[in-house]
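These notes open a run of structures that come right after.
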Structure 1
């Protein structure tokens, strides 16, 4: 039987990097298998869509040319996941709440909103920069 030296073994424990709410979320339009939401549709249509899609395992892709609307869709998707008022989130996104989301909530969100597709990737990405958390 080997003897132990009695010395502690040091190991480094690191916290996994927090996934960004928006990093890599915005992209150019491309074909795919997930349902596509026209993010410029009326709020009532979007609220109905989100209330249903968060209970599926497919996720969805939102399409818009507006950074403001992309932010609204992010807020509304989080609201749908949390059982909050989707329409209120569409009209008044709470960026402080969004940036304070814990990692499991961010992962749940990213599992539902798979991408925001736009012809204006740089502009929409810039509009979402306050949510990056970096």
Structure 2
């Protein structure tokens, strides 16, 4: 198995950037479209969880937009073969002291790259923001 083939990393990076743009724009339908359209898709949030894309859709529509100025750092993409990837990043907001962690498992499906599992957390012990 080839790990981190440059063209696959580039594809996942583009999909992740498009997902992040939808998230920052507060576009719930666009955000949910990045997820596997299955009852098996999983997202665990800071104080929430969604099992299945329909729970994800309902939750996204009920949420307020993200605070302005979200930024990412230490984003890491690891690909495994041509069809599997994991993306991990840290995130924060201006004026905020919390550092969030975000992990996503991406799979190339017939519809393109989709998130099949995601996890967002804010650890109790906070690392310093750069």
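Every read-out reported here was derived from the displayed coordinates using simple, explicitly stated rules and does not represent laboratory data. In this text the structure is predicted, and so the values were computed from the model without any measurement. Cβ atoms are built from the backbone, for glycine too; each structure is taken alone.
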Output 36, 16, 15 (semi-axes √(5λ) of the Cα gyration tensor in Å, calculated) maps, among 1, 2, to structure 1
Among the shown structures 1, 2, from which was the value 25 of relative contact order in percent (Cα under 8 Å, 6 or more apart) calculated? 2
Work out which structure the value -12000 belongs to, where helix-only ellipticity at 222 nm (-39500 (n - 2.57) for each DSSP H run of 4 or more, over all residues; to 500) was derived from one of 1, 2. 1
Of the structures 1, 2, the one that 15.6 was derived from, the read-out being mean count of other Cβ atoms within 10 Å over residues 77-84: 2
Calculated from one of 1, 2, distance in nm of label points 7 Å out along Cα→Cβ at positions 45 and 69 reads 2.2, and the structure in question is 2
